[in-house]
Structures are given as C-alpha cells and as structure tokens.
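Laboratory data are not the source of any read-out in this text; all were calculated from the coordinates shown. Only a predicted model underlies this, so the values are computations on that prediction, with no experimental measurement involved. Cβ atoms are built from the backbone, for glycine too; each structure is taken alone.
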Structure I
Amino acid sequence: MSTSTLTGLSTGTWTIDPTHTEVGFVARHLMVTKVRGRFTDVTGTVTVADDLAAARADVTIKTASVATGTPDRDAHLVSADFFDAEAFPEMTFVSTSFDGSTLTGDLTIKGISKPVTLDVDFGGVATDPWGNEKAAFEATGEIDRTDWGLTWNANLEKGGVLVSEKIKIAIDLQLAKQA
C-alpha cells in the first residue's frame with residue numbers, strides 16, 4: 001500500500017507535536033462511572049515510507065505525567081500500585097505494522113511488552129501559518145491493564161471492583177514534518 005492512500009502525507013520523519021497531541025484513557029470506576037485521564041509528556045517520531053507497511057512509530061510517555069484532574073488519584077496512579085513511575089519512568093510504543101487504518105505495535109509498561117492494535121483515522125495534512133507541514137491522526141483501542149502488571153484493585157461490597165481491568169485508549173496525534 002503506498003502513501004497515496006493517506007492523501008498529502010509525504011515520506012520522511014514526522015515528530016509528535018506535544019502541544020497538539022493527547023494520549024488519553026478511560027477506565028470505569030465503581031463499574032458505572034467513566035474516569036478519563038491523559039499523559040502530558042509524550043514524545044516520539046513517525047517515519048513514513050513509500051510503502052505504508054514499512055512505516056514506523058516510536059513513542060515514549062513519561063508515566064509520572066498522568067493527569068486525571070484529581071491530585072490524589074494521580075499520586076496513586078504514579079505509585080507502585082499502578083505505574084511505579086520511580087522504577088519505570090517511561091512507557092513506550094514501537095509499531096510493528098501499519099496498513100493505513102490499523103496500527104499494531106509493542107506497548108511496554110513496567111518492563112512488560114505486549115502487542116496492541118489500534119484503529120487509526122487519518123485527519124489529513126495541513127500547512128500552518130509559519131510554513132510547517134502538519135499531519136493529524138486519531139487512534140483508538142482497548143487493553144486489559146492486568147496484562148502489564150497493573151493489577152491493583154478493591155472488591156466492592158455488592159460485587160464488582162473499584163477499577164475496571166479494560167481500559168479504552170484514545171489518541172489525538174498531531175505530527176510536524178522534519179526538514
């Protein structure tokens with residue numbers, strides 16, 4: 001598959017624009033409420049080749065940058081109960097395949113690597129007022145957090161658990177073309 005299926009996306013290296021990118025997640029709390037969070041420190045590159053199958057994404061996320069809007073919850077997520085940011089300051093994603101609509105790669109959290117598949121929507125390419133070429137993508141998927149050793153939980157009196165094992169991932173990504 002050539003890059004022509006992603007109209008306007010040129011080959012080369014693209015860098016994540018952190019001010020216009022959000023790596024977010026949604027978990028269930030008490031099995032009924034959605035809790036949303038995001039990571040505020042995300043870096044990486046996407047290398048686009050003539051053949052999309054040869055495209056590569058390398059992303060690094062600082063685990064201590066988790067933000068849910070609740071300082072106590074954020075402190076708990078950074079603790080050894082969840083991300084253990086002191087021992088594991090980064091999580092990474094390295095792609096293994098891309099077909100234009102599905103991105104597969106290895107997600108590493110707490111030293112554990114597992115394959116993840118994300119559905120991808122290409123938003124397009126635009127040039128900003130300063131002449132910089134930008135591209136946008138949205139990616140969504142779902143993981144089971146326990147696969148990465150994120151197992152902390154509390155049983156509820158009437159059944160169920162405090163925090164869902166299934167976590168939805170929602171990424172809004174803007175890339176800047178490197179010269």
Structure II
Amino acid sequence: MDQQIIDDINQWLDEVVIGLNLCPFAAKPRREKRVRIAISHATDEETLLNDLQAELERLSDTPVDELETTLLAIPDMLENFEDYNDFLDAVDLWVEQFGWEGELQVASFHPQYQFADTEADEPGNLTNRSPWPLLHIIREESLEQAIEHYPDVEGIPERNIKRMEALTGDEKRKLFPYLFG
C-alpha cells in the first residue's frame with residue numbers, strides 16, 4: 001500500500017504540479033531528488049501531529065542541498081475535506097508553538113480541496129487536489145529565494161486557474177484519475 005501511495009504522489013508531482021507548471025519552483029528540487037515523500041499511518045490527531053513534528057525536525061536538521069521539502073501523506077484519516085481543513089488550524093498552532101514559524105510552513109493539498117467561496121466543481125480547486133491528503137512542509141528561506149527570482153508570483157494563482165479551466169474532460173480524467181474513478 002505504501003508504494004502505491006508514493007507512486008500516486010510521484011505521478012501527481014510529475015504530471016500535475018510540474019507537468020502543468022502549477023508550482024514553478026517544484027521542478028528543480030524534484031529533479032535533484034530533494035523532495036521527500038513520507039507517510040503517516042496515524043488514525044488520530046495526536047499521532048499525526050507527532051509524525052508531523054518528526055518530519056519538521058528532519059527537514060530542519062537536514063541540509064537544504066540534501067532535502068528541500070517534504071510531502072507528508074495521510075492515507076488513514078482526514079478523508080473528509082472539512083475535517084482536514086479543521087485540522088490545519090492545529091497544524092498552524094503546532095508550527096507556531098514549537099518555534100517553526102519563520103523557518104518552516106505547511107501548505108495543504110487534498111483530493112476534495114475546495115477554496116473558500118468556491119463551488120466544489122470549480123476548476124480552480126483542481127490546483128490543490130492531490131491523490132491523498134497531504135501536508136507539504138516548505139522551507140521559508142527557500143520559498144523567499146524562489147519568489148525573489150520569479151517575475152510574476154502574484155500571477156501564479158490566476159494562471160493556474162486558467163490552466164485548469166482549459167483542460168478537457170479527457171485531460172482531467174487522465175491527470176486526476178482519483179477524482180473520476
């Protein structure tokens with residue numbers, strides 16, 4: 001099962017995130033094998049927070065030239081997006097309480113991801129729909145450096161929404177099989 005989860009995430013990274021250039025900063029660390037995919041088999045929030053803590057520590061303690069970012073997959077809980085979204089409050093509090101603020105941040109991806117004030121079937125939601133619930137741990141310093149050298153950071157979300165709107169039904173089924181299976 002773990003290998004299938006890793007394969008699903010790798011395919012999503014390669015075909016969606018990098019393939020559609022949703023994140024212009026993802027290709028280089030992926031190519032350099034500095035993206036870690038970890039899996040938490042937690043079935044309760046406390047265990048999941050402990051697993052997140054271990055990954056925050058690993059990323060913080062590992063040189064950036066060895067590990068740039070971590071994706072923590074959560075296959076055994078938080079299948080419902082509202083539950084996942086509520087849990088993100090605990091994640092933010094955890095990052096703050098343990099002093100990671102300013103060093104690490106956590107981005108969110110989920111198979112049912114839905115931005116506030118959107119309908120569930122709006123194409124823009126696809127930009128954050130992953131095959132499994134994920135917590136993406138990002139080094140703030142790396143993000144700041146990438147943003148500094150990217151000409152139009154503010155335009156990324158709008159460009160990504162347009163990219164999703166332009167996908168045909170067949171392309172969506174190919175790129176997001178977990179949504180149409």
Structure III
Amino acid sequence: MHGQVMPWALDGVALSGEVLEIGPGYGVTTRWLAERAGRLTAVEVDPVLAADLRWDLAGRVEVRTGDGADLPFPAGSVDVVVCFTMLHHVPSAAQQDRLFAEAARVLRPGGTFAGSDSRVSLRFRLLHVRDTMVPVDPATLPDRLRAAGFAEAETGLGGRSFRFSATTPP
C-alpha cells in the first residue's frame with residue numbers, strides 16, 4: 001500500500017492545507033498521509049477503530065467518529081479529501097453517491113477528491129464473503145462524481161486497483 005498504491009493514487013495531488021481522509025479503517029493509509037499531508041483529519045464510522053486511531057496517532061492526526069455520507073464539517077472548509085480501499089464497504093450505491101456529494105460540499109473551490117479502490121475479481125469477492133461489498137465501477141465513476149458536484153473527474157486502472165481524482169468548480 002505505502003510503496004505502490006498510495007504514491008500512484010495520489011500522483012499529482014498536492015496534500016497541502018486541510019486534508020480529510022474518509023474511512024481510514026485501521027489507519028494504514030493514515031500513517032502514510034500523516035508524514036506527507038498538511039493538517040490531517042480522519043473520519044471513521046467505526047467507533048472502536050476511530051478510538052484506536054485517536055490513541056495511536058494522538059498529536060499527529062485529528063480523528064473523528066462519523067459517517068462519510070454526513071461529514072461534520074462546514075461547506076468549503078477542506079482543501080483535499082481522500083479515501084482508499086473503502087468505497088466498496090459503503091453499503092449501497094446511493095450511500096456512495098451521498099459520500100461523493102459530501103466530499104464535494106466540504107471542499108473549497110478548486111479542491112481535490114482523490115483515492116483508490118479495488119477492482120472486482122474472484123480474489124476480491126472471496127475476501128468479502130460475509131462482508132459488505134458494493135463494487136464501484138471505475139468506468140461509471142467519473143459521471144457519478146460529476147453528478148455529485150465535481151467539475152472534472154477521471155479514473156485510471158492499475159493491477160487490482162483503480163484510482164480516481166475529481167476537482168470542485170473554481
């Protein structure tokens with residue numbers, strides 16, 4: 001994740017200013033971001049995981065318990081929003097679209113939403129038996145992001161993952 005996925009997913013993304021990570025889970029990506037981002041805040045829906053991250057990253061990252069589809073931030077208050085390998089854990093496409101709209105809402109004009117997620121494969125399906133798995137189609141994601149309020153959106157494929165990047169209107 002640190003050596004390949006993160007640098008690839010964030011290629012060309014300036015991690016300066018207020019950076020928000022949605023859905024850090026256990027914090028693998030958060031630890032990488034903490035070394036490279038401006039002021040980093042993470043929002044995790046699972047209160048146990050959020051508490052663990054809060055303790056582990058105290059003084060380095062502000063960790064809040066919350067839902068990415070209902071972010072506890074004012075409109076236009078963040079420079080960059082990122083999320084990694086978590087979109088497929090959002091329980092429905094409609095909830096994913098709400099998360100995209102919330103990312104657009106909290107971003108400042110010209111802000112960036114970027115990240116990555118897994119592509120569907122047999123291995124991916126097996127890893128998610130008895131787990132939430134709502135795959136995101138990288139081919140339709142740019143249209144979904146534009147519908148959520150982004151001006152520009154694109155995806156790229158790589159190995160078992162895809163990356164995405166979208167910007168809010170200036």
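Across the set I, II, III, FRET efficiency 1/(1 + (r/R0)^6) of positions 49 and 161 (r between Cβ atoms, R0 = 35 Å, to 0.05) reaches its highest value in structure III.
Consider the structures I, II, III: one of them gives -1000 for helix-only ellipticity at 222 nm (-39500 (n - 2.57) for each DSSP H run of 4 or more, over all residues; to 500) as calculated from the coordinates. Say which. For helix-only ellipticity at 222 nm (-39500 (n - 2.57) for each DSSP H run of 4 or more, over all residues; to 500), the value -1000 is produced by structure I.
Ranked by percent of Cα pairs over 26 Å apart, structures I, II, III are topped by I, which has the highest value.
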